[in-house]
Structure formats: C-alpha cells, structure tokens
Structure P
Amino acid sequence: MNNFVTRTLSATVYAALVISSILVHPYYFGVVFLVLSMLTVHEFMHLMTHVEGTPAKGTVLQTVLPMLLAGVLFAAYYCNGGLTTWLSRTVYGGLLMLTLITELFLKAENPIRNWGNILVSQVMIALPFALMTKIYAYSGFNGFDSVPKGPFLLLSLFILIWVNDSGAYIVGCTMGKRKGGNHKMFPRVSPNKSWEGLIGGVFFALLGGWILYKAGWLPTCTFALLFAVLISGFGTLGDLMESLMKRTIGVKDSGNIMPGHGGALDRFDSLLLATPAIWLLLLCWPA
C-alpha cells in the first residue's frame with residue numbers, strides 16, 4: 001500500500017510538472033524541459049560509465065560534457081532562429097568535437113564504445129527533447145484556426161503516451177489472468193510486455209486521439225488517428241529499447257529521481273522515438 005501511495009504521489013508530481021510547464025509560459029517550459037533533457041542524458045551516461053557498479057575512467061567528463069551538449073542543443077532548437085540559434089549551434093559543434101577529442105586523454109580501455117555512448121546520448125535523448133520545442137512552437141494546420149496549436153499539440157503527445165501505457169497495462173494484466181495468459185512480445189527484453197497489451201494500448205490511444213479530435217485539439221479525425229497510432233507504436237518501441245539497455249547493463253531502473261518509478265529515462269523512454277515520429281508527421285502533413 002505504501003508503495004502504491006508513493007508511486008501515485010510521484011506520478012502526480014511528474015504529470016503536474018509536465019502539464020504546467022507546457023501550458024503556463026514558454027519560458028517555464030524552456031527551463032523545465034532544458035533541465036529534464038540534461039538530467040536524462042546525464043542519467044544515461046552515468047549508467048554507461050558504471051556498468052556492473054564499476055566506475056570507468058573519466059567518469060565526470062564523460063557524464064558532464066554530454067549533459068552540457070544536450071543543454072546547448074535544446075537551446076539551439078528552442079531559440080528558433082536568429083543570432084542566439086547560430087551561436088548555440090556553433091557552440092554545440094565545438095563542444096561535441098571537444099567531447100569526442102577528450103577520449104584521447106582519458107586512456108579508456110574502449111574509447112570507441114565511449115564515443116558511441118556519447119553519440120547515442122545526443123541522437124536518442126537530446127535530439128528528441130530538442131524536437132519537443134519544435135512541436136511546442138508548431139503553428140501549421142492552415143484552415144483550422146479554431147484548433148489550438150503548439151503547446152496543446154505537445155500536451156496531446158504526452159497524454160496519448162500516458163493513455164497508451166495505461167491501456168497496455170490494464171489489458172495486459174486483465175488478459176494475463178485468463179486461461180492461456182498473455183502472448184509475450186519480447187520475453188528476452190521485457191517479460192511483462194505482451195501482444196494483448198500492445199493491442200490494448202493501441203485501442204486506448206486511438207480512443208484518446210478521437211476524443212482529442214472531438215475536443216478540438218487535433219485538426220482532423222484522420223490526423224488524430226494517425227497521430228495516435230504513431231505514438232502507440234513508436235512509444236512501445238522506445239520503451240522496449242530502454243528495457244533492452246537496462247537488461248544488458250543489469251539494472252532494474254535507470255535512476256531513482258522518481259520514487260516508485262525509477263529515473264528520468266524510465267519516464268521518457270516512450271517519448272524518445274515517438275517525438276521524432278510525430279515531428280516527421282507534422283513535416284509531411286499539409287501545413
């Protein structure tokens with residue numbers, strides 16, 4: 001019971017922080033998601049440099065520099081043009097080269113692996129967070145002036161991720177109690193993920209997308225359903241990829257910043273693939 005209360009309170013605080021930062025003010029959003037981006041990258045690099053509890057050489061540099069890179073990349077996307085964006089991109093390029101060159105002086109046993117970890121932290125974590133700023137600032141959907149843009153679009157992404165996860169959990173647990181049980185998707189990676197849960201998640205996400213369309217948050221029913229399917233599919237893949245990483249390393253959670261839920265990477269894993277997928281949808285959708 002205590003664990004349930006802890007998980008509920010932790011999830012409530014997390015949801016309140018995300019929702020308020022998206023809806024209250026652009027600066028508030030920028031600060032909160034900048035910190036979350038840097039924190040998630042730092043958490044990932046900390047895991048990579050502490051495999052099986054053994055700190056690697058150069059731990060501080062290998063965790064701090066990628067975290068700073070994530071912050072600069074987020075700022076470059078957030079500023080959306082002008083001198084500040086140019087400076088941010090220039091600083092990012094220089095800092096990325098410095099981070100990679102640092103391996104020359106650390107005498108690490110496997111510098112290629114370290115380079116790979118740094119690049120993965122930027123492509124798989126920092127970039128999706130940066131793309132959230134593009135979704136937040138999106139102003140397309142011409143001809144649908146009544147549809148709220150930007151912030152509500154990003155909030156819809158988060159809502160459908162949560163709906164998909166909840167639907168998959170409910171259906172998966174319900175079907176698991178029936179005779180024959182669940183049909184596992186990737187038991188080697190995530191023993192609890194099932195095909196029944198996936199179907200349940202997609203169904204609830206589609207229902208949620210339709211509701212958001214009826215509420216006027218999304219422009220058309222077709223867009224809403226495609227939006228929901230992409231979030232459900234790529235969100236599930238992102239979750240599985242993080243599970244594969246943790247299983248390979250041999251840890252249960254990516255961190256302990258959220259009592260009862262693990263770390264920041266555990267909370268944002270589904271968004272790491274869903275966010276780029278939605279941004280590509282927006283790029284392909286008639287503005």
Structure Q
Amino acid sequence: MDPLFLRTRVGSFEVNLLQDGFYRLDGGAMFGVVPKVVWEKRYPADELNRIRLGLDSLLVRAPGALVLIEAGIGSALGEKEIQMFAVEQPHPLPERLEAIGVKPEDIDHVVLTHLNFDHIGHCTRRLPGGTFVPTFPKARYHVQKEEMDFALAPPRRLRASYPLDAIRPVEEAGLWVLHEGPAEVVPGIRLLPTGGHTPGHQVVLVESGGETLVFWGDLVPTSRHLDPGYGMAYDLFPLRVLEQRGALVGRGADEGWIHTFPHEPEMHFLRVKRGKKYFETEPIEPA
C-alpha cells in the first residue's frame with residue numbers, strides 16, 4: 001500500500017505516515033556486528049552492499065494543532081549525494097502533505113528527534129535565488145538544546161551530517177524551541193530525551209484515550225532494531241543506545257504501545273510483545 005494512505009488513530013488523534021521517499025545506506029553500518037547472512041534475509045543488499053530504507057515522518061492531528069514529527073531528507077542534496085545514497089523521491093514530503101490537504105503554513109509544530117541531515121531536510125526550502133527559508137513559516141521547531149549545541153559545533157568528521165542550511169534559517173526566523181529535558185509540545189505529545197544515537201536525541205510519545213504511540217527516531221531506526229543485538233555503526237554512544245532501547249522497548253511491550261520508525265521500509269505501525277527470546281511484532285492494519 002502506498003504510504004500516502006497509511007494512517008492510524010491514537011485515542012482522539014489521527015496519525016498520518018508521510019514518506020519523503022527512500023534512500024540506501026550500507027547494510028553493515030546499519031546492523032553493526034550482526035553478520036550479513038542474518039540481516040540480508042530481511043533487507044537484501046544491492047551490489048554496493050546498501051539496503052533500501054524509508055524516510056518516514058508523521059503528521060499528528062491533535063485538538064487545535066497540526067504537529068509534524070521529522071522532516072525527511074529534503075530536496076537540497078547535490079547530485080553526488082543523491083547518487084551516493086540512491087535517493088528515490090517521487091513525492092517529497094511537501095507534496096505528501098498537500099495531497100492530504102495540508103499547506104506548509106498550516107503546520108503549528110515541527111518535532112525533530114535529532115538534527116542529522118536525513119531527518120531535517122525539509123525544515124527549510126531553497127528559493128530560486130539560492131536563499132534558504134523555513135518551509136513551515138508559522139511553526140515552532142522543537143529539539144533538545146544539547147542536540148543543537150552539538151550540531152552547531154560537531155567534530156570535523158561529522159560536519160556533513162549537520163547541514164547548516166537546514167538549521168540557520170530557522171534560527172534567524174526565531175522559530176527554534178530548545179528543550180532541556182522532557183517536555184510537552186501540546187497536550188498529548190511528549191518529548192523524551194534518550195541520547196545514544198546523538199548527544200541530544202529524543203523520542204516522541206503521542207498519548208490519547210489510554211493509547212500511546214512512540215516514534216523512535218534513530219534509537220530504533222527500523223523494526224529489526226527492536227532486537228537488542230542490532231546496533232548501528234552510526235550510533236555515537238552505542239552503550240547508551242542499548243540501555244535506553246532495552247528499557248523503553250520493554251516498557252512499550254508491557255503497556256501495548258504502537259511503534260513506528262523513521263527508516264522502516266515496510267512495516268510502519270506495529271505492536272510489540274515479549275517473546276521467548278526477544279520481542280515479537282504484530283503489524284497494525286491502517287485505519
């Protein structure tokens with residue numbers, strides 16, 4: 001099914017899954033010490049050892065607010081990067097929003113799990129003259145202050161992961177909201193800092209009517225990473241990832257959360273339960 005039409009309900013909230021397309025990353029980097037013969041059964045690699053991953057965002061229709069969670073890879077990559085990551089973008093995120101009747105100026109809040117390039121690309125858009133401006137001009141953009149501090153002064157080898165063209169124009173417009181710890185964006189949408197993947201990484205909880213949905217960000221980038229043995233070479237603090245993931249996935253299983261992920265190519269909404277060895281998943285049919 002086309003992800004354009006994927007939606008679910010969390011209590012009184014409607015949640016739309018909007019896909020900015022697909023890209024490819026090295027399978028070994030995505031799955032760390034897990035052998036290729038294991039992970040390739042589910043995620044087949046191409047001739048360059050890359051696997052196809054989703055670029056997923058959520059639009060939450062909360063009472064009195066439209067909240068966008070994550071902003072995709074964007075449309076400002078150069079030809080070299082497009083080829084390197086094999087970006088497929090038949091319908092970029094703004095087109096997905098338009099197709100369900102949402103204009104950029106309708107968005108009230110943009111929530112970002114962290115500030116890597118493949119999660120913040122549509123925070124800004126490029127005008128014909130080359131200037132970048134906020135894509136969602138009336139929105140407040142939410143991130144942890146620790147993440148912003150790191151993004152503005154990363155180690156040299158990580159600079160390409162934090163595109164300033166997607167960060168500075170939002171700052172100049174005065175639209176960033178920098179949190180220092182757990183926070184509530186609007187009633188029912190909470191931010192929970194985890195660290196691990198990046199210093200200020202956070203996950204997002206959507207809660208209404210006794211139901212909870214979690215958007216994992218890169219703490220759990222795909223459904224396969226629910227298995228505690230799967231870690232990414234991209235994680236800056238891998239032991240922190242394992243600690244936070246183990247505690248929160250277990251809590252989500254015990255409390256019946258709906259799980260969704262930024263890079264899952266196929267199984268977008270799941271419930272999780274404890275199995276004999278690890279966690280077992282059960283897909284949720286779209287509403």
- request: Can you spot which of P, Q the value 41, 31, 18 was calculated from, given it is Cα extents along the principal axes in Å, for residues 166-229 alone?
  value: Q
- prompt: Which of P, Q yields -5000 for helix-only ellipticity at 222 nm (-39500 (n - 2.57) for each DSSP H run of 4 or more, over all residues; to 500), as computed?
  reply: Q
statement: distance in nm of label points 7 Å out along Cα→Cβ at positions 174 and 238, calculated, reads 4.5; among P, Q the input was structure Q
statement: Working back from 11.2 (mean projected area of the Cα convex hull in nm², for residues 102-221 alone, computed), options P, Q, answer is structure P
- prompt: Upon calculation of Kirkwood radius over Cα pairs in Å from the atomic coordinates, which of the structures P, Q produces 20.0?
  reply: P
task: Identify which of structures P, Q gives the largest calculated value of FRET efficiency 1/(1 + (r/R0)^6) of positions 142 and 262 (r between Cβ atoms, R0 = 35 Å, to 0.05).
output: Q
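Work out which structure the value 0.30 belongs to, where FRET efficiency 1/(1 + (r/R0)^6) of positions 62 and 134 (r between Cβ atoms, R0 = 25 Å, to 0.05) was derived from one of P, Q. Could you put the intermediate results ahead of the total?
Numbers: P: 0.30; Q: 0.75.
Derived from the structure labelled P.
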- request: Give the label, chosen from P, Q, of the structure having the highest value of distance in nm of label points 7 Å out along Cα→Cβ at positions 78 and 158.
  value: Q
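Where a number appears in this text, it was derived from the coordinates with a stated rule and is not lab data. Model, not experiment: these values are computed from the prediction. Cβ atoms are built from the backbone, for glycine too; each structure is taken alone.
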